[in-house]
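Next up: the structures, one after another.
Every number in this text was worked out from the coordinates using simple rules, so none of it is lab data. Treat the numbers as computed from the prediction; the structure is a model and nothing was measured. Cβ atoms are built from the backbone, for glycine too; each structure is taken alone.
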Structure I
């Protein structure tokens with residue numbers, strides 16, 4: 001099956017002997033990752049994420065190393081499904097307004113991602129978890145996307161997506177009037193090795209992501 005390049009690029013493993021570099025930011029999260037895949041089914045690399053509460057009183061700076069594995073892949077006549085798992089470990093620096101100094105702890109990272117896509121429809125569900133002695137955060141993200149036209153590798157691909165994201169661990173529920181589930185409309189563009197997303201949520205906060213595979 002020759003599926004659109006999206007089938008490989010939205011994953012922690014793009015292709016064997018390939019490297020993926022990604023940066024994403026929104027009002028609650030800033031994240032940078034770089035993974036190298038010696039084989040098509042696993043990859044390894046460093047990451048950094050900054051988690052900030054809506055009231056800006058709490059911030060976690062987490063540096064980690066993460067291992068990714070392709071647990072299952074379904075190649076269908078006109079579609080593909082994937083199931084990934086990942087785990088990692090690192091350190092976190094936590095600060096809180098009104099509390100002097102910063103707390104440093106070891107942190108564990110865990111999660112998984114599942115997706116199903118054709119050349120015109122994309123769906124995904126992802127869980128990112130962080131566990132330390134002082135806190136536990138989980139970020140759950142679901143996406144549904146449609147492409148207005150089919151494309152090949154050398155073409156500019158365009159996707160429109162609806163994203164729903166839920167945060168736990170005090171990132172959003174501390175702010176009165178802020179939705180616990182963040183809903184974002186995204187425009188996704190990619191061509192060749194470059195992938196970019198830009199969107200805005202119902203509170204008019206922006207989200208941006210760029211990815212490069214080589």
Structure II
């Protein structure tokens with residue numbers, strides 16, 4: 001049976017957190033925000049981190065929209081995490097099909113993959129989001145690709161990724177280099193957490209054979 005790996009993009013393949021934090025610094029006077037360090041941000045959910053920064057909750061939708069615009073305008077500065085390119089090639093060689101599933105735009109994702117010579121390494125890019133939860137996004141992707149839960153392994157970097165996969169019983173491997181730190185991920189009870197790309201390759205082989 002062909003196995004698919006669904007990769008989140010922001011915080012899993014590409015490091016966009018610094019762009020978000022930089023944008024927060026740029027608008028700090030406008031919203032009367034206090035600065036927050038990367039490691040402190042990673043210890044909290046996005047909503048919690050913004051509350052710590054003093055961000056007005058009612059303006060969150062506006063902030064998210066402006067962050068997306070900021071990322072689009074600065075997409076050339078978005079880098080993949082170390083060893084991601086080699087890892088994607090290795091996973092492909094091991095017989096997996098790779099899909100990027102993200103709320104980021106397809107154009108942004110394609111641009112970063114193209115810049116790194118990786119467009120041919122993925123079978124598909126799906127840009128989607130839902131106010132009803134990430135599990136809805138994953139479920140729609142399964143339906144769109146005519147896949148069952150047994151066909152896929154999800155790879156993400158946030159607690160909400162783990163919660164979404166648990167909700168629809170999709171196996172997940174969490175990575176500790178993204179938006180949420182390892183302690184936050186571990187508190188969910190997630191059994192598979194990768195600290196580096198070699199860990200991830202090993203866990204993919206383990207989970208796919210179980």
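Remarks
- Parent structure of the calculated result 16, given that relative contact order in percent (Cα under 8 Å, 6 or more apart) is the read-out and I, II the choices: I
- helix-only ellipticity at 222 nm (-39500 (n - 2.57) for each DSSP H run of 4 or more, over all residues; to 500) derived as -13500 - corresponding label from I, II: II
- For -0.36, -0.52, -1.17 (log10 I(q)/I(0) by the Debye sum over Cα atoms at q = 0.09, 0.11, 0.20 Å⁻¹, for residues 82-201 alone, calculated) the corresponding structure among I, II: I
- Mean count of other Cβ atoms within 10 Å over residues 42-49 from the coordinates reads 19.1; which among I, II: I
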